[in-house]
Structure I
Amino acid sequence: MSRRFSRTEPLIPDDLLAKLIENGRLAEEREQFDPFPVVKLFTPDAGATWLITEAHAEDGDLRPFGVMDLGLGCPELGYAMLSEIEDVRGGLGLPVERDLHFRAEYRLSIYAKLANLGGRIVA
C-alpha cells in the first residue's frame, strides 16, 4: 500500500496560470498558434511528464493542453483536466510536481515531434 502525500501549495502558481489562460485565448484566435511550453509537470516517483502551453476554464476546473506522457512510451498532444493531473500519484504516493527550473527551448510542436520519435518527453 502506497502512502499519499498532500500538496502544500498550488501545483501551478497564479502568474503561470494567467499565462496559460492567455495562451488559451490566443490559441482560439490564431489557427497556427505554436507557443513555447509554460509549465513542465512530472511525477517524481514514476515516468509521467506534461509540457503545458495553454489552459481553458471548464466546469470549475482547468483543461490544460500540451504534450503529455504517462510514462507508457506513447506521448501525445492533448487535453487533460488539472484536477486529474493533481490526483496522479506514483508508486511511492508522491504528488505531481512542477519543474521549478524548466525553461522551454523549443515550441510545443518540436517537443511533440521529439517525444514521438523518442517515445518519451525530454525537456
Structure II
Amino acid sequence: MSADAPERNAEDALARLAAVIESRLPARGGDPEKSYVARLLYRGPDAFLKKIGEEATEVVMAAKDADHGGERTKIVNEVADLWFHCMVALAHYGFSPRDVVAELERREGLSGIEEKALRKAQDREASND
C-alpha cells in the first residue's frame, strides 16, 4: 500500500458520492419524490444553502460541546453532514470535490496570510479592469 493510499481512498469515496449526487440533478432525471438530494436540488439554492448554514452551525455547536465534555465524535458526524450539503451545492453549480481538492493543492505551501493578500490583490486588479 502506498503512502498516499488513504488519501486516494478518501478522494475516491468523495468522487463516488459526487457521482450519486450528480445523478440526482433535475436535468438528469432526479426524482424529488424518491430522493432527498433530488428534492434539495429541485427546491433550488435556497433549500441547500439553508441546510449548509444549519449544518455549519451544528459543527460549531458540536465542537463547543466537545470542549465542555460532550461527545467528540459528534464533530465528525456534523462535518460529514456539512460536507455532504456542500457537495450538493458544488453539483448544482457544476463543480466537484476534485475542484476543491485542486484549490487546496494550489494553496499548499502558501501561508494563509500570503494567500489572502494574493486574493485581495487579484480582486483589486479585477475590479480595476
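Each value in this text was obtained by applying a stated rule to the coordinates, not by laboratory testing. Small disclaimer: the values here were computed from a predicted structure and weren't measured. Cβ atoms are built from the backbone, for glycine too; each structure is taken alone.
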- Item | Which entry (I, II) yields the derived value -8000 for helix-only ellipticity at 222 nm (-39500 (n - 2.57) for each DSSP H run of 4 or more, over all residues; to 500) | I
- Structure responsible for 1.00, with FRET efficiency 1/(1 + (r/R0)^6) of positions 27 and 107 (r between Cβ atoms, R0 = 25 Å, to 0.05) calculated and labels I, II on offer: I
- Of the structures labelled I, II, which one yields 18.8 when mean count of other Cβ atoms within 10 Å over residues 35-42 is computed from its coordinates? II
- Item | Value 2, 11, 21, 25, 21, 13, 5, 2, 0, 0, calculated as P(r) over Cα pairs in 5 Å bins from 0, in percent, assigned to which of I, II | I
- Origin of the derived value 21 (relative contact order in percent (Cα under 8 Å, 6 or more apart); candidates I, II): II
- Where is distance in nm of label points 7 Å out along Cα→Cβ at positions 11 and 43 largest, in which of I, II? II
- Message: Quick check on the output: 2.2 is distance in nm of label points 7 Å out along Cα→Cβ at positions 75 and 91, derived from one of I, II. Which one produced it?
- Response: I
- Task: Name the one structure among I, II that FRET efficiency 1/(1 + (r/R0)^6) of positions 51 and 67 (r between Cβ atoms, R0 = 30 Å, to 0.05) of 0.75 was derived from.
- Result: II
